Structure I
Amino acid sequence: MTRNVARQINRAEVVDRNFLQYLDELEAGRVSARRAGSLADADLLELFDSQMVSRQLDLMARVKRLENKVFYTIGSSGHEGNALIGRLTRATDPAFLHYRSGAFMAERYRKDDGLDFVRDTCLSFAAASADPASGGRHKVWGSRPLWVLPQTSTIASHLPKAVGAALAIGRGGGAGHGLPIPDDSVVVCSFGDATLNHATAQAALNTCSWTCHQNLALPILLVCEDNGIGISVASPRRWVAESVQSRHGLDYRFADGIDLCAGHDAVAAAVADCRRRRRPVFLHLRTTRLMGHAGTDFEVEYRPPAELEAAEALDPLLRSAEYVVGRGLMTPASVRKRYEQLRRHCLDEADRADGSPRLTTLEAVAMPLAPYRSDAVHAEAERTVAPDVRLDAFGSERNLPEHQPPRHLAIQINQALTDLMLKYPQSLVFGEDVARKGGVYTVTRGLWKRFGSRRVFNTLLDETTILGLAQGLGSMGYLPIPEIQYLAYFHNACDQIRGEACSLQFFSNGQFRNPMVMRIAGLGYQRGFGGHFHNDNSLTALRDIPGLIIGCPSRGDDAVRMLRTMAALAQVDGRVCAFIEPIALYMTKDLHESDDGQWQFTYPPPREHLSPWRARTYHGDASDLLIITYGNGVPMALRTAARLRSAHGIATRVVDLRWLKPLDRDGIINNARDCSAIVVFDEGRPDGGIGEGVITMLVEHGLGGKPVSRLTGADCYIPLGDAANLVLASESRLWERCKALLA
């Protein structure tokens, strides 16, 4: 067969035709039907039906894609054995699924008579706004009533949060917090054999092993659906088994997903052991891949015809048909009739879905991405615990933080975390070194002793794990406050926030959420200490994440108020928040001169909080010059403003942005209109930083004609020692830039 002829063969048609011809072979007696196996007849019939409906949905997608009626063609064909997992787990077992999970979903849908699997799936394929999983935003396997948390085309990124959900279940409910599912639930997490090699998957497996080594409950069923190939790259024979079988803390099991009767008992035992022993079980499910990776994938370009035919000979539907015919449950003719009924049903539902409304406005698309119920958030931020609870925690009225002398940033964050943990019994503080040590900079000192190891705990040294745990815990109703030790370390795990945490409400149409307040120590100006990993001023990767809230306080009282607001945003609207703590300001007490104590502030009373996205303005009546800045830039700008007034009589207004996403558009523009000249002082790098956003905003509002200048750090990593001052945007350069602009 020539390559051009081979390319013209539609492998979906081949797979479809093979099944129908196989029924003819069974009817003619040319194929021996099977009878054996412990799988009950009623179970076999329903599982086979789920396999057939999954197959017909795949075939429908190939047909209707050509008619531009559906928009997704990654199918489940060859993986229909995962119907066993759908049948043998419960509707209350949270599921984080591989994209080839059609038969699993067909089985889980059987657990709720009020749901229609074919209709819902066709709506999802058609990106119809009535799609109950995502509201028309993506083809996802998801269901709120069936506890299937939607994933997109995941490459292992869902594994860490599945582990986090299992950890939450293993912990059980606590004082003031109960799980939204039964205590004996297990988490189901499926993925492919090629995905197993991803660093994120390995991080999740390592966390499973480590957790078991610590004798902690972790009820998770890790299902590796092994079809032997990742897009075009074959997995080495026995690679999955040999790389996992001897892994510490993982119970390895194998099941045949090609043959329902052969695989049933192994799957049942794996699920039962995971539920009973509360330990991670790695279920290695044998599958095959039919019809290519997706509808646009021409397998003949990289797989010889003999290899394709061998894969197609393993079609699970062939084995299942042998059993139902061999046991006398269906005749080949009745199987064919049912198969064709399902074909017509799927095609008809696809046509109906195509006629359904789709998302037609940006507002409709973005609606679940960044919910903000202002009144509810303000009310939640103002809510306080009973006075006696705080008195008991702090020891006496005199020891309450608001009755203490002004303090610096690190102490006030610590006190704010104490108050938040009193207010939210479901809150958890965790990360590297946060427990007994109290963090590298002692910001969490005393929390472990006060609240115990169930609520304040150390994690593995792995940011992917930390943020994965935060998501899973959040989805189970906790309020996670994870710590990322340095901003540079966040970049190791950025996709856990970008691709997973911030997308969950969007892709579930607001039905699922994983709230968190992520604390990150960052930025520069540590007097040459630590080098670039401990002086990272790159906020661009964070600002590019849709829906993420970013705050960066420069002073202690603002930090307290901001944390209260972020906790309320997370609690009320499920928001994911990044709280950037300027390391160099943790212990800063003075502003203008040694021992002046002007960068220490009084702790705000418990009801006080920051209004979201509102900047702070200093010297609001000054109009000669405006300096817009944040973080470490704020005290530098205030010192520069004092010097300009003293030396040249220049009245300088300073705006501390505080909220870096969203920016305070109205505050920036109103202040800029009042002033004759503007300097944007951004301690980040020149490309993609906060300053670019501010300058663009000024230009868009017609203020580009004023004298405007932007000062940033250099496009360079931050070195050790005094050389760091050559890279960072300095106070002396700010002084010179202001004078030059006003000249």
Structure II
Amino acid sequence: MTRFALMLPALLLILVSCQETTPSGEKITGQSDFEAPPSAKIQPSTFEEHGSTRVDPYYWLKDKTNPEVITYLNSENAYADQVMAETKDLQETLFQELKGRIKEDDSSVPQLRNGYYYYSRTETGQQYPVYCRKKGSLDAPEEILIDGNALADGQTAFIFGGYEVSPDNNILAFAYNYTGSYVEFDIRFKNLSTGELLPDNISASSNFEWANDNKTLFYGMNNAALRPWRIFRHTLGAAAEDPLVYEELDDLFSVYVYKSKTGDYLFLNTYSFTSSETRYLNANQPEGAFQVFRPREKDVDYTVAHHKDKFIILYKDPQHKNRKVMEAPLSGFSDKKNWKDVLPYDPEVLIQSVDVFADYLVLSARSGGLEELRYLSLSSGKTEKVSFPEPVYTLNYNGSGDYTATGFRYTYASLNRPPTTFDYDMIAGSSEKLKEQEIPSGFNPDDYVVERLWATAPDGVKVPMAVFYRKGLQKDGNNPAYIYSYGSYGSSTDAWFRSDIISLVDRGFVYAIAQIRGGSELGEEWYEQGKLLNKKNTFTDFIACTEHLVQEKFTSPELITANGGSAGGLLMGVVANMRPDLYRVIVADVPFVDVINTMLDENLPLTTQEWEQWGDPRVKEYYDYMLSYSPYDNIEAKDYPNMLITGGLNDSQVLFHEPAKYAARLRANKTDNNVLLLRTNMESGHGGATGRFDRLRETAFEFGFILDRLGMKAARKKENIKG
């Protein structure tokens, strides 16, 4: 079954008001009249789907090459600035608070790789990190690899996409762009002995990896829909066109290249959301052909790592949804009969990743909704766990670049514990604290309380929540609350420390993280219960978590703010339609809200691959289900909360027209006098502003909007907190 779209002739242009509630601009309590966004020319478009015709009156907003669209977005931004003008002092106060919690001149903990200690540092007043290394010793002279501030000079947006150093430590390959996109980058090369930039230039790449000859780089390229589908081989200084190494023709699959920690193999992994396949190549023979490790199978996902004595495989199939660790011999590995389990499969433990060392395997896992680090001695077969002191926390496994190492690095944090970096010694079984994130303006963890709560979803399932508030807060229903979640792609919403959220918590807010289905907090089944034809569990779980906060008297509906971004913005759009009475404010950042139109347009970025997440709308069952919750399609003539909707003109994940169309349709239908703002970053993409201080300005704007809509413009602090 196919879908096609027809744009009707220009004579069918109609005028539709794209304002708040009055042609001259809405009247907002405590503020003056504002000039509302201008009326817009609307060009209807018909979409033939499953034998019926739909009209999308805001389709014209899709074209950013249309000057009228740019004018429209600028007018919306001007309107947002007008509405927020009286909060300028509050925004500045918030910005200074946020900035005060950042140590401006800071550096990461150096990590040893191939004889050099690598680290990054930031400088006072500068927006971007400087990437450095020292040879052999921390006392050695500093060598600057890349100064992000110099590379970004004169640009309105800048994303650094990472770097890889050649095996001989002499050539730096680094990626960057000036669009704010997290999908496509340019690759340049630098001779680290001379500091010279080489003439080689690769445009619009995805990822990259060196071969062992120090002159060959394998890199990925995207197609028009931004699907990474090709791998090329580049030889430094070569005049000939880079040869194509691999092409993935299945629209559901993407491809990337990576290198084993041993340095012996290059791997190509082709993957969808449910299946994968790996190819391998001797890294000393870059002109050879990649060979299939094991052919792809439906609903079988595997990734391969190399140990000098074997291959280590992280494996998932329908009988082992939470993944298991297997090993295969260095010859005969294509026959699965030669594979064997390294550890017994535990259905209660989700294995997220495996890191291979000469004498150990380190497993990043989840159990009972919490992250774990386990390590296995390959000589004794004994498994140990790293212990952590708090009931709600999160981890970031940093690993080690050294195959022969007997230790690894990790970062530990919780809602009231700033990120702390440790080195763990697997022989001694102990952690050494290296660095705790400094909060220059001051922060005392003992002034705050962290709780783990469980809400009950409509189907009886218990949904975990992490809650953070100041000690002494009274549970009388009079506290403002800020509830956040994501709930898609199996991405877990962990209880990570957020220095910015302190500005709300210190003003009496309860901060809650809803760990809803669609993430992987409780394992792969938790993820599967929140995707495809189970997607509505994501939304009803979030509502249940919000209701639980009310039932436990943490807050009341007239004091609740909900926030989510991207697929979490979809969540915001759905709960705004389902339970607008439950929230006073909703902030939807770069929201994926035009589900039907996006999933039907195979030319848009990410669409075809994501049919395995949301469903293929060419199949009526999935089409009907998605249509039943799509935020854009389910807007009604009713009251909605105060809403701030953000977008990015160069967004490659959620194209800018989704939030723009969503805001326009809300304006035309909502029956309340609440504030609705659309704010589009005209210079960047999915992540908003790219400089660290510019990002803080955006956060200050959002927090200012929340406080203003809750009547807290005076920047009051701790009103409902004793002590």
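Since every read-out is calculated from the coordinates, none of them should be taken as a lab result. Remember, it's a predicted structure, so these values are computed and weren't measured experimentally. Cβ atoms are built from the backbone, for glycine too; each structure is taken alone.
Things to note:
- Of the structures I, II, the one that -5000 was derived from, the read-out being helix-only ellipticity at 222 nm (-39500 (n - 2.57) for each DSSP H run of 4 or more, over all residues; to 500): II
- Structure with the greatest value (metric Rg/Rh (Cα atoms, Kirkwood Rh), set I, II): I
- A value of 0.70 for FRET efficiency 1/(1 + (r/R0)^6) of positions 257 and 489 (r between Cβ atoms, R0 = 25 Å, to 0.05), calculated from one of I, II, originates in structure II.
- Origin of the derived value 0.96 (Rg/Rh (Cα atoms, Kirkwood Rh), for residues 649-696 alone; candidates I, II): I
- Here mean count of other Cβ atoms within 10 Å over residues 105-112 was derived from just one of the structures I, II, and that gives 22.5; the source is I.
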